[in-house]
Each structure stands twice: as C-alpha cells, then as structure tokens.
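Colleague: Following this line, the structures themselves.
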Structure I
Amino acid sequence: MKTFSRILLILFVCVALAAPLIAQGSPEAGRPAAAILIFEGVQIIDYTGPYEVLGQAGFRVFTVAASAASITTSMGMKVTPAYALADAPPADVLVIPGGDTRSTLADAAVLAWVRERARPARHVLTVCNGAFILAKTGLLDGLTATTFYDLIPQLRETAPKVHVVADRRFVDNGQIITTAGLSSGIDGALHVVERMLGTGRAQQVALNMEYDWRPDSGFARAALADAELRRIFGRPLELQVPGGESEVLSTAGTADRWEVRWRVKTATPLADLRALLVHHLAETGKWTPKSAVAGAPGEWTYKDAAQKTWNARVDLVPEAGKTGEYRMVIKVERAGA
C-alpha cells in the first residue's frame, strides 16, 4: 500500500510539473502564433533571429515552405519546414526573411500564399531583401519600407510605388514592418513583441538573449558614410593591386565621415601605384581632384547619389623599413559636417 501511494505521489508531481509545459506547447493555450516563410537559399539569421525572439516571448513559432521537403539555407544548413503552404495553420505574425529570393519571387503559389496569409495577420515582418517578396505581392504599395543596404537602389527601381528609406533600422507602417539586413530582423521582431505584448516583455526577451536592444539608436547601415567607397572598391573594399595584394586594416566612421586603412604589398613601383589609384578614383568614382599635382592622390571632391558634396583625402605612402609594402588611407567627410 505504501509503495502504491509513493507511485501515485510521484505521478502527481510529474503531472504537476509537466502541466505548464503542456499548456505552453498547446495550440489551444491562446498564445499568439508566428509563421516564418523559408525557402532555398534563405539567410540563416534572417529567420532564426526572429524565431528566437518570438519563441522567447512565448509565441508558437513554426516554419513554412513551398513543400514539406527540406531546404538548404544560404550557408548550407539543412532545414525541414514544419508545414507546407497548404497545411500551415493561421498565424498572428507572418515573417518573410531574405537571402536568395530569386526562386521565391518567381513562384506564383508562394506569392499568393503570402498575399493571402498577410491580410488577416496582426503583423507582417520582412527582414533584409524579404521586402522584395512582399513588394512583389503589391502589399507594400503606398507604404514606406527599407531593406538590405546595398539593395536599396534596386528596391526603389523595382518597386516604384514604395517609399524606400535608407536611414531606418526598421520601418513600422502599422500592420507591416520592414527591417534592414540580417541582425536588424532581431530588432524588428522585438518591436513586434513590444507592439503585441508590451515594452516590458520585449525588454525581458532582449535581456534574456543578452541583446543590447536600442530601438531608438538610429543605426542604419545604409546611411553610413562609406557608401561611396563601397561603390568604388566593392563591398569587401578590395584594392586591385597589380602583382600584389591588399588587406583592410580598419574601416570605421559615422554617417558624416569615414576612414579606411589598407596594407598594400606589391612589386609595382610607388609612382605607378599612385597613378593607378588616381585613375581609378577619377574614372570609376568620378571624383574630381582638388590638387593640381599630377599623379598625387591628395585632396578630392565628389557628389553622392543624393548630389551632396563630399571632400576626401587620399594618402599612399611606403611602410618604413618594409620593401614593397605601403599604407593607404582614404578619409571622406560630408561638406559642412
């Protein structure tokens, strides 16, 4: 009899401890649901960042894809979606991440599903170039949006009915929220939590994730002053050095000024290297030299895409005591800053 009583007590304790977990995991628990669209080439942080935030906030989070077959993310992670389009349950929040969106943008069934599921959702959240998917459905027409910093001009071109901004980490239109690239999806998801469950819950989630959440920080990658340098040298800021190589030592600044430092190793004579640099800035960058000294990098001026005037200082000098090694520095500053 005592043994039977102990068994009953153990069972009672186990059920009591398990009850909250069962309630939390149950669709009938009244917890908000979040559906995250995934597809071949999806960017990992674009969907896992919001997944973590919303899951920590108590949402029922699930992934949805065109079919139930596993997909491969942008960096080779294999993921099996929880649902195919036709089987996915309703959701209060629809998350549309970015990545390699080409096949998704060409898939009429996925676009129709997004359009259908977005209408009843309390919030639709896009991350990075997931904005292109939502724009393709027409649901961004007449709204303000943002996207990955290097794709802002393309979104303006392909979605002329959308007011695309470059100085916001996320844009809240009410129901539809778009975010910039990659980690900004975390900020967008925290904003959704704040909108639906209150500031306190969002703050608790951010603290538990050890995430330095600053919704009013104003940080937007697209608004930083290195945009012109990326246009000239590419996103990795690679210097094409004849018979040699280059390495970025530092790249930092603000929205009004930026500085990049490179180490250059090459057998090319310094005079020839300087001449190549001057030619590249003038031809590719369309920069105008301020100094009249031929072949000297020196002082430059240029206008950005918004026709604002910038000043630049370019230096290319030998490294002391190192044959064939040079230090190159480019500083840019908005005129009047």
Structure II
Amino acid sequence: MKSLSFKISVVFILALSIVSIFAYLVIPDKSSNANQQQLEIALKAPFFKTDVLLLNENVKDRPSFIKRLFFGESLQSNFLPIKTYHFLKDEVQISTPIGRNKIFNKDQLKFPGSLEKNIIQKSYLFGTDRYGRCVLSRLILGIRVSLFIGFLAVIVSVFIGITLGAIAAYFGGIIDQLILYIINVTWSLPTLLLVFAIVLSFGKSISIIFLAVGLTMWVDVARIVRGQILSIKTQQYITAAKGLAYSHKTIILKHILPNILGPILVIASANFAIAILIESGLSYLGFGIQPPAPSIGNMLYENYGYAISGKPFIALIPALMIMSLVLMFNIIGSGLRDKFDLKS
C-alpha cells in the first residue's frame, strides 16, 4: 500500500511539473498571467460553458515562441461572451449575458472571411473567478510558481545545509561550536517571521521569495548532515582515506556525502512541502507573488470570502491543491525514508 501511494505521488508531482512547465501550451487562457477578464461571466461554477465571439486580436510584434511558452501572449480580450447572435450581410449582431446588444463588422472579427467560424463554445472546467478569469488557467500557473519557488528554495537550503553541516562535523572543535551556535540561533527564530523580515527588507520579487524561504530551511539540513557525518567519520574507510592523504574536499564529497544521501533526500522532500506552504502563506497575506500574477496563495486570498457565500468551489479549488501538493511531497518523503531504511 505504501509503495502504491509513493508511486502515485511521484507520478502526480511529475505530471504537474510537466504541465506547469509547458503551461501556456495547454491552458485555455494563453494571455500573460491568464488575466483575460470577462466580468459578464464572473463567478461561474465548474464545467460552465458559453458561446463566445472571436475578435480580431490586433497583435503587433508577436513575441517569440520561447517568450510565449514562459510568459504567454500579450492578449487581453480576444473574445466576447454572448447569449444570442444573428448573422447579417457582413456583420454579426450579438446579445451579451447581461443583455447588452452589439454589432460587429467582419473586420473586427478573427476570421473575417467566414462569420460562422467566429462563434465557438468555450468551456471553463473549474469555473471563473470574480473577474471572469479562467480558474483552471490561473491554477496551473499558480502551481508552476509554487513548484518553481519550492525547487529553488530546496536547492538553496540543501546547498547551505550540506556545506555548513559537513564542515562542522568533519573538522569539529571551535568550527563545530561556532556553526552549531549559528544553527541554534537560526533555529530559535520563527520561520514565517524571518521570511517576512527578509521579504520586507529586500522586496517581493520571486527571486527574493525563494531566497528567503531557502535561507530559513537550511537549518534542518545542516543538523541532519552534521549528525550523520559525526556517526560515520570515525569509520575505517574514512580513516583509510585520511591515511592515503586524500584532501578533505575529496573525502567529504566522494566518501562521506554519497553515504548520507538517503537522509538528505528525505529532508529535501519535506522541505519542498514546507516551501510550498510558506510561499502560499506569504501570497495569502500579501507578501508573496503580487497580482495579477497568479499563485495558489493569492488565489485563495482573493476568493476565500466566497466559501461562505454560496460559491465555495472558488475557494476550495486552490485550498485542495495546496493540500494535495503538501500531502504528495510528504508521502514521497515517507517513501524515501522506508526505501533507505532510515529511523524516524
């Protein structure tokens, strides 16, 4: 059962990672930050469908494929929701969902040669938010932000933690005492408050956020690495490597770290889940990713009030995604711990 849940979690995370990397190729709203606003269809339930009229995009200097892959199109409103429509000679007369009547000539449409092609049905799998934006599109982009920040934060925390933990345990003495003091001081600081202090001091950009998160999670890695190295540095193969005059760098990198890789992977997986929670918490409180850029946290902040006003889906969707991501990473960490036969 544990093996099955581990495999499901790995597949789930890999699938979300691939989808989020190529988000703008698969999401319905390909505008930058999935920010196409259509107030006439705001707060629609999941599986909502509506007819839309495709408008002339009037895009000048279309960005390259690479830019569109990572940043989306420069479109803001290339369609209009409609309730009814009638074709005239070279025009189409439409009625919007709130009863406004408009007439568009063929030059204002995406396909001026065939009026019928400009009427299509658009589906919203997860519904729309209060601005009429596609919740699914923004959720996928929000997942990309969470995974990106989590990955970079884990890299930062693992690098700092391994470096300081290995130096402290391997050399010992005054170096170990000094690094252990730094670890204990950092450990005593509330994580979220430390992240707030860094973000408020240096700004709310995505680079500052992942650095702030990484700089608060290295302590766990350093403690694990220090404890593991202390338990194996007196073993015979380490003594033999010292006797053969190998450099300290070679002994640490080639003889010690490969033998403690299991605990490092376990703590890295746990830190990934913590990083996602911290980033979501920052965005929820307004200190993280700033609108209109989507993140799971600011999606939850924008829509939490609807949870008690008859439209709970708009708040439940990002909340369930945060829960799922954290749960899957914790299952992966538990599976890695069992795989490497580590004690709890």
Structure III
Amino acid sequence: MAMDRAIGVCNNVAMKPVRQHLAKGLRSGLKTSIYLVSLVVPVSLCVTLLRHFGLLELLAKIVAPVLDLFGLPETAAISLVTGALVNCYSGIAAMGPIPLTSRQVTILALMILICHNLVVEGAVQKKSGSSARGITALRISFAMVAALLLNLLMPASTEAPFARGMSPPPTPDLQGVLSAWGIGTGLLVAKMVTLVVGLTVMQQLLEAYGLVRGLSRVLSPVLLVLGVPRRAAFLWMVANTLGLAYGAAVILDEVDSGRISKAEVRDLNRSVAICHSLLEDTVLFVAMGANVFWITVPRLVLAAAVVWTGKALDRLAPRPAAAPEEVIP
C-alpha cells in the first residue's frame, strides 16, 4: 500500500509540469488563433467581394503590362494578384484555367511562393518585431528579381501552352458568393485553430524537455549557410513546414518569451519572408507542372543572400549615440 502511494505521488509530480506546459500552450495557441482569425476573415471577405464585383481584375490589369519581362502572359496577372492578396491555394485556383507552358508555370509559381498572403503574413511578422511595409516591399521586389533571373536562366520552352484546370463556373449572385465564402472560411478557421493550438502545445513540450536544442544542433550546418541564428532553428523549421500563418503562434510565443533576441528575430524574418512553406506549397505547384528545382533552390539562395546582405548593412549602419549622462548638481 505504501509503495502504491509513493508511485502515485511520483506520477503526480511528473505529470504536474506536463499539465502546466499543456495549459500554457493551449492559452498561447488560442490567443494567437483569435489574432489570426481577426486578420484572415476580413481579408478573405474583402478579396471575395473584390473578385465578385470585378475589382480584382482591375488590379490585375495594372500588373499585367510588366509580366512580359518575366516571360509570362498578361492573363497570368489575375493568378499573381490573387495569390499575393490571399494565399497559394487561391493563386493556383486562378492559374488553372490559364493556358501556360511548364516554364511559365514555374516562373509564376516562384513569384507566388515568395510573394503571397502579404496582408496576413506581413501583420504576423510585424507583431514579431519587423516592419510590415519593409517585409512586404522585400517580398514583392525579390519576387520580381527571382522571376527576371529565372526567365534568363531557364531553358526556352518548346511546348504549347495549355490550361491545367477547368474553366471557372458562372459567377453566382452575391448571396451565393457569401454563402460559399462562409462555408470555406469556417473550415479554414477550424483548421487554423486546430493546427495553431496543437503546434503551440508541441513547442512547449519540446522546449520543456530540451528537444529544441537537439534540433538546433542537427540543423546548425544548414542554418549557418542561410545566416539564420541557431536559436531560431525550431522557428525556421516551423515556418518551412507549416508556413508563417499557421506557425505564427510558436514564433510570437518565442519572441514574447525573450528566448530569442531582436537581432535574431530580424534575421529569421528576412529569411522566411523569402522562403517558407518549403514542403506543402512546393508540392502543390509541382502538381501543377512547376519544376521542383527551379522553385526551391532559388528561394533558398535568395533567402541566404537577403539575410547576409542585411547583416552586412546592419553592421555598417551608424549606431544611435548614447544618451548623455545626467549631471547631478
């Protein structure tokens, strides 16, 4: 009997920290979920209404004239603008009915992979300590740089353009549009809350049992080349598996905890601004006909270039003068 009580006490002592970490992860995940939902829902509704009333096409017409520089037809503008305002899924859906060669799909995919979901992801990176305008400008400019370089480097295509999806159905009335938006957004919110809370709880447990340090050591050679701080290893992995939106809970929690410095956050944000969601989003575009090498390696190279250039500029930037010591009379 005494032995059973002793075992029970030990189990309670061992389980208490686990319960504490689970509770902390749950609170943090729900808090971030509410923040993300407050961003995603209005942005998604706004884009849906812009598309329904034809205003999205007007925005695409502004972008269309410069697409020839990237080897893309003007019709690709709607896919690019949709992806930039919403996400990769929306960009792919808009890409489907457009006749494109595999080369053009690859170039367009690279642009969307670098420059998508700008409003939501820009807000997430701002909350973690970076400038939303600066990050957005960085992503747009490097999407164009990447497309220009890819258009120069990729071999010319001899295939005829072809559509990779069915023509869009007739536009329903506003009530039908809002109904479809409500159902789709509800499913997205449910997925987002589930992933964000689950990921935050996992991060708390990994941190509590020292597994994040082991992960940092495994990834350190890759991070060294990319210029990403070692302490940001887990955050970099989260951003490149689940993306910035779903990984926001872990990133924001780590920043709020003070376990990662402002300089380290800055380097991390520069890297993942150019290259995140290496797994899921890449696979989606490969399924559409994009070349996996040309939409993966350039992103990693450009991300490293951005981080190392940023580090150099930070060192050259003049430091603010220290405030004069107060003279006590």
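Colleague: Work out which structure the value 4.7 belongs to, where distance in nm of label points 7 Å out along Cα→Cβ at positions 51 and 283 was derived from one of I, II, III.
Modeller: It must be structure I, since only it matches.
Colleague: As an exercise: distance in nm of label points 7 Å out along Cα→Cβ at positions 83 and 315, calculated from one structure in I, II, III, equals 3.5. Which structure is it?
Modeller: III
Colleague: Another question, if that's okay. From which structure (I, II, III) was distance in nm of label points 7 Å out along Cα→Cβ at positions 91 and 291 calculated, if the value obtained is 5.7?
Modeller: Computing distance in nm of label points 7 Å out along Cα→Cβ at positions 91 and 291 on every structure in I, II, III gives 5.7 only for I.
Colleague: Moving on to the next point. Which structure, out of I, II, III, was distance in nm of label points 7 Å out along Cα→Cβ at positions 235 and 267 derived from, given a value of 1.7?
Modeller: Answer for the origin of the read-out: II.
Colleague: With helix-only ellipticity at 222 nm (-39500 (n - 2.57) for each DSSP H run of 4 or more, over all residues; to 500) coming out at -24500, pick the structure among I, II, III it was computed from.
Modeller: Value -24500 for helix-only ellipticity at 222 nm (-39500 (n - 2.57) for each DSSP H run of 4 or more, over all residues; to 500) corresponds to III out of I, II, III.
Any read-out appearing in this document is the output of simple, stated calculations on the displayed coordinates, not a laboratory observation. Computed from a prediction, not measured in an experiment: that's the story for all the values here. Cβ atoms are built from the backbone, for glycine too; each structure is taken alone.
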